[in-house]
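Chemist: The next part holds the structures, each set out as structure tokens.
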Structure P
Amino acid sequence: MLTHWGYPTIRKTILVSLLISGITAFIAESLLTVALLLCIAMLSFTLYFFRDPERVPPVESGCIIAPADGRVLLVQPAESDFTGPSSMLVSIFMSPFNVHINRIPLDGTVTSLHYHPGMFMMAFDHRSLESNEKMEIGITGEKIKLLFYQVSGFLARRIVCELQEGDAVRQGNRFGMIRFGSRVDIMLPAHAVISVRPGERTRAGETVIARY
């Protein structure tokens, strides 16, 4: 299953592959096999990157699930006007080989939504949270508020977020993606009990990262 957010890139990749193959066949037929293998590899990676598997959220109340596939980079204290003092920051790094579809971590309402232009530092560099282009999303649930960020990386130059302020959202639903390597940072209030550690792997829509 492929995400519709990837269709424009997939079409461009097919077009580029056809052009490379056609030009190579015309001017350097001896290199056609190499060109075809390169095009197949390029198209295969593109299709693999935009895969969109189904996910089943846990049947558990009072939990917050991962908004992204990847590896937990850090879990550390942080401050936020939205989630309050003594908050905790959980950062998830997505390599180009992870599923890049982002999912809603909590039932609630989108009460804050801000786009921040910025740089394109390596996503695993902790300074990228402050310096890189990002989309900031605040969700207010029945008993908890959380803030999370789609953060661009060195290769990721397009954040996709279909949310609007005031939207009612359901845990596990798809809402966007970040293209070609990036990170998602989640700010949790003090009463949330973190259930992941640095180095652990997460699956968007399934892995419980905190309970409240």
Structure Q
Amino acid sequence: MVVWVAERAKQSGAKAVVVATDDTRILEAIQQYGHQGVMTKPNHASGTDRIAEVALLKNWPDDAIIVNVQGDEPLIEASLIVEVATTLSANSEAVMATACHAITNKVDFLNPNVVKVVLDAKGNALYFSRAPIPYPRDAFAIELELPLNLPAYRHVGIYAYRARFLKQYATMQPSEIEQIECLEQLRVLHHGYKIAVSISHNAPAAGVDTQEDLDYVRNVMR
């Protein structure tokens, strides 16, 4: 699965694709297929912390844009990787960029495993949460259906960073809200930085979190 993610990442046209792992089995698998890997510490609290270590080891230039593609996203589109990198490149105020897409049904809106994001007028993140936000108080008082004009967005777990900020992130203390929600990006907002968010019009394929997800991906691959 990780090898397939690396192949998808290469299709984005990135200058380099590096797999960061703390498992020798993953390192051996990706090297077998000709990909570059880096062994990292086993005690990182998040993927961003792990990539921050790689940025320091590689000594990438401060203005280099690095995209964090999760290893459990074998169906990720290369265009989405390009999209978040381009979003960050175009926004000098933001230190990070990510993506989202519209939520159109109440099941996803109420599901705590579907992370939601609320945006400001410039398209930057105001907050990420597992709770249903923004909460349509008046509409839900009548019936539990999503209003047609509700700006509800599902966060897609892909991030772009400038190497300069990754080096800062490694020194930032985790925030209480990050630990409560189990969402690493909240550390960035807590410390006062901006995250630019691209609204994608096509929902990306699901990652592999369950056996059912794995079965689905295997069928697609076949």
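Chemist: Can you spot which of P, Q the value -0.85, -0.91 was calculated from, given it is log10 I(q)/I(0) by the Debye sum over Cα atoms at q = 0.26, 0.29 Å⁻¹, for residues 75-114 alone? The partial results should precede the final answer.
Modeler: Working: P: -1.08, -1.07; Q: -0.85, -0.91.
Traced to structure Q.
Chemist: If you don't mind, another one. Assign the value 1.9, calculated as distance in nm of label points 7 Å out along Cα→Cβ at positions 11 and 51, to the correct structure from P, Q. Please report the intermediate quantities before stating the final value.
Modeler: Details: P: 2.5; Q: 1.9.
Computing distance in nm of label points 7 Å out along Cα→Cβ at positions 11 and 51 on every structure in P, Q gives 1.9 only for Q.
Chemist: Comparing structures P, Q by FRET efficiency 1/(1 + (r/R0)^6) of positions 179 and 203 (r between Cβ atoms, R0 = 35 Å, to 0.05), which one has the largest value? Write out the running numbers ahead of the final one.
Modeler: Working: P: 0.95; Q: 0.75.
Going through P, Q one by one, FRET efficiency 1/(1 + (r/R0)^6) of positions 179 and 203 (r between Cβ atoms, R0 = 35 Å, to 0.05) is largest in P.
Chemist: Of the structures labelled P, Q, one was used to calculate helix-only ellipticity at 222 nm (-39500 (n - 2.57) for each DSSP H run of 4 or more, over all residues; to 500), giving -6500. Name it.
Modeler: Working: P: -6500; Q: -10000.
Comparing all candidates, it corresponds to P.
Chemist: Comparing P, Q, where is distance in nm of label points 7 Å out along Cα→Cβ at positions 27 and 163 highest? Before the final figure, lay out each step's value.
Modeler: Numbers: P: 4.7; Q: 2.1.
Of structures P, Q, the maximum of distance in nm of label points 7 Å out along Cα→Cβ at positions 27 and 163 occurs in P.
Chemist: Of the structures labelled P, Q, one was used to calculate semi-axes √(5λ) of the Cα gyration tensor in Å, giving 37, 17, 15. Name it.
Modeler: Working: P: 37, 17, 15; Q: 29, 22, 16.
Clearly, the read-out refers to P.
Chemist: Quick one: FRET efficiency 1/(1 + (r/R0)^6) of positions 147 and 195 (r between Cβ atoms, R0 = 25 Å, to 0.05) came out at 0.45 when computed from one of P, Q, so which one is it? Numbers along the way, then the final one.
Modeler: Working: P: 0.85; Q: 0.45.
Derived from the structure labelled Q.
Read the figures in this text as sums done on the coordinates, not as results from a lab. Here the structure is a predicted model, which means the values were calculated and not measured. Cβ atoms are built from the backbone, for glycine too; each structure is taken alone.
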